[in-house]
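In structure tokens below, several structures.
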Structure 1
Amino acid sequence: MESIKTNLSIAPHRLISLDVFRGITIMGMILVNNPGSWIYVYPPLRHADWDGCTFTDLIFPFFLFIVGVAMSFSLGRRVEKGATLTQMAWQIIRRTLILFALGLFLNWMPYFDIANGRIPGVLQRIALCYFFVSWIILFLKRKWQWILAGGLLIVYWIGLTLIPVPGYGPGVLEPQGNLCWYLDSQLLAGHTWKYAPAAGFDPEGIWSTLTAVVSTLFGVFTGDWLRSNQEKKAKLIGLFVGANIGLLSGYILTAWLPLNKNLWTVSYVFYTTGFALHFLAMSYWLIDLLGYHRWATPFVIFGSNAIFVYVLSSFVGKLLALIKLKLATGELSVQSWLYQHLFVPWAGELNGSLAYALAYVLFWLGITYVLFRKRIFIKV
């Protein structure tokens with residue numbers, strides 16, 4: 001079969017600022033997912049209860065945005081090397097299945113109660129966004145990619161606000177009674193997140209995947225811009241302009257749809273994309289334009305094995321919470337013992353919880369450093 005012919009052009013050298021952004025995002029994921037105690041967590045390190053957007057609420061859309069930027073570069077390289085459609089399809093399907101399976105593994109461990117286990121999740125959403133966006137990139141010209149992105153946002157908005165939910169009616173934006181909740185509770189009954197704000201709802205559920213795909217597509221559009229023949233200064237200006245348009249658009253749209261990660265609202269898509277563009281633009285300015293690399297080394301190391309360190313840190317974090325120590329005062333998880341004995345005595349409960357999370361991040365920085373030095377890069 002002949003090589004694929006698409007609108008993708010030859011990708012330039014690796015974008016270090018993107019590696020840095022990826023590394024910072026993964027570090028943020030590990031930090032907010034592993035406090036010493038969930039009772040003692042600073043507000044910015046928690047998700048908003050429902051409406052709103054904290055620092056923690058930026059992390060997941062940042063990662064999807066990064067996935068999109070990286071796809072623009074990686075698919076371009078594969079086309080440059082003469083990959084066939086069959087080869088590309090196999091890679092897309094293989095990676096999607098691996099990511100989805102890893103997500104299910106993390107959801108279902110250690111008991112693997114498949115009949116009642118949660119199906120959606122972070123890695124599952126990444127897998128689905130990667131899958132759909134890959135085909136969009138390969139088979140749609142850039143103009144139609146933009147049109148599709150706009151169409152998905154409109155379809156999502158119409159569905160959320162105009163489709164009546166049985167027993168509630170249209171336009172409900174509370175945890176129970178909204179369209180996302182209804183579809184999840186009907187199609188994923190018994191397989192949603194048990195800590196969700198409403199029974200049957202899942203923050204990585206079905207309907208909100210539409211807008212999550214758009215978050216990824218905005219990353220693709222950014223990657224296309226960075227791969228263009230524009231001067232670096234023009235690219236930087238374009239990033240900042242796009243960032244401010246995103247933030248302003250997201251803020252204006254809150255008059256109709258609130259910022260809400262659980263629903264992944266249209267305003268949330270624009271708002272978080274604006275922040276992601278600002279973050280990438282600052283990294284691009286410092287690293288690719290000014291040449292300041294040294295400060296970013298830890299983040300490059302983290303970003304070099306991003307999915308691997310996320311999966312393994314999640315796995316170990318779960319084990320630390322599940323393994324119990326039999327003490328004279330009763331049973332205590334390994335995580336709680338470490339927190340109470342190594343961090344609370346000198347930092348207190350709130351700062352000790354943060355110190356535990358920071359120490360956990362540093363531990364995984366050490367692991368990834370060893371892999372980086374040995375040139376071991378584990379790719380999915």
Structure 2
Amino acid sequence: MRLLIIDDDPIDRQTYRRYLTSDHANGYIVVEAGTAEEGARLLADGSYDCLVLDYCLPGADGIAVLRSLLDSEGGALAVPVVMMTGHGSEAVAVEAMKLGITDYLTKDCLTELAFRRSIRNAVERFSLRSALREKTQHLEKANFAMKKHGEEMERFYHTVSHELKTPLAAVREFVALVLDGVAGPLPFTDQSKFLELALAGCDQVARQVNDLLDSARADVDKLQLRVVAIRVDQAISLAVASVQKLAEVKHLVLEAAIAPELPMVLADEARLTQILGNLLSNAAKFTAPGGHISISAKARPGSSEQIEITVSDSGCGIASADLERIFDRLYQAPNAGELSADGGLGLGLTIARDLVQRHGGRLSVESRVGIGSRFRVTLPALPLQALEASAGAISG
């Protein structure tokens with residue numbers, strides 16, 4: 001350990017050197033300076049693990065020396081400092097501490113043990129403070145990078161919204177007009193089939209764009225909910241209607257079972273419909289023609305304060321190795337394309353889980369390959385007394 005002693009009294013310097021060199025458990029290399037100028041030159045020429053600084057020096061005091069040692073960038077001392085004084089005051093000690101010294105010792109009551117302990121503590125504490133400062137700077141840089149990334153994501157979804165959704169909606173509208181015969185009859189049957197494929201393609205791209213936008217909004221915490229008291233069966237009916245056509249095309253049996261007198265929930269109805277529609281759509285995609293899909297809602301067993309909505313299918317199932325990853329962004333199971341031509345972007349389940357969590361709920365999955373999957377959404381129910389209080393406030 002290299003130490004620099006700046007003290008104009010040679011007897012004090014000799015005492016400090018003796019205290020240190022007699023410590024055989026720790027090796028010390030001691031360098032001495034009798035003036036502030038000589039000490040500053042030595043500090044500039046080499047690196048030291050600790051500085052022992054006298055407060056009273058010829059032509060300068062220890063406070064002035066400390067100020068000259070402050071790091072110009074961070075305003076911190078570049079070396080741990082133990083200040084020594086023979087006739088200091090509390091005000092001097094406070095000022096020195098403010099400038100970052102590690103310890104402050106008085107010469108008239110100094111002992112060898114206290115001096116050694118102060119040196120060791122100074123080095124250890126300075127090392128910890130330096131590590132903390134470095135970590136703080138690293139976190140600040142990371143925070144700045146995340147903030148910049150968030151701003152870039154926000155610009156991204158604005159660009160997608162304006163540059164893709166608007167022309168896509170126009171294309172879809174014109175295709176629909178031609179398909180409906182508004183622009184005149186279609187002379188060939190194949191033309192209608194091609195236009196139906198084009199229309200389905202537009203809808204597929206629109207869904208994927210919406211998924212991208214929702215994912216980007218979630219990243220910058222712009223995914224907002226309009227929460228009100230709603231009935232779960234309304235959201236289920238809307239979600240079922242959104243996949244009815246796909247179920248009919250694949251000849252799937254689609255059933256809904258809703259327990260009577262379910263309590264209401266505080267939720268964004270559009271977002272809850274999106275969650276359930278996403279789960280039903282996945283079930284329809286990955287279930288072979290002639291298969292079975294069901295959605296049910298009931299009070300969670302053993303708890304009247306939660307509602308459990310389950311989407312089950314008789315599809316291809318998910319391997320146990322993939323169950324932990326299916327909610328990861330952009331992840332698609334290896335068999336994702338076997339039963340579905342529309343593999344999607346791998347964002348639907350990520351968004352569904354995020355939305356469920358924003359509602360204070362939980363989304364879980366159980367699955368067996370070749371048997372099917374069961375996705376379970378658990379949401380907090382709205383207590384009856386809270387609903388009555390809300391109704392009373394409105395009527396009042």
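Observations on the model:
- Among 1, 2, which structure scores highest (criterion: mean count of other Cβ atoms within 10 Å over residues 139-146): 1
- Test item: helix-only ellipticity at 222 nm (-39500 (n - 2.57) for each DSSP H run of 4 or more, over all residues; to 500) calculated as -16500, pick one of 1, 2: 2
- If Cα extents along the principal axes in Å, for residues 243-354 alone is computed and equals 59, 42, 29, the structure in 1, 2: 1
- Here relative contact order in percent (Cα under 8 Å, 6 or more apart) was derived from just one of the structures 1, 2, and that gives 26; the source is 1.
- Which of 1, 2 yields 7.9 [distance in nm of label points 7 Å out along Cα→Cβ at positions 115 and 259, calculated]: 2
- Taking mean projected area of the Cα convex hull in nm² as the criterion, the highest value among 1, 2 goes to 2.
- Entry that produces 2.4 once distance in nm of label points 7 Å out along Cα→Cβ at positions 27 and 195 is calculated, selected from 1, 2: 1
A short reminder: the numbers here are calculations on the coordinates, not readings from a lab. Everything numeric here is computed off the predicted structure, so don't read it as measured data. Cβ atoms are built from the backbone, for glycine too; each structure is taken alone.
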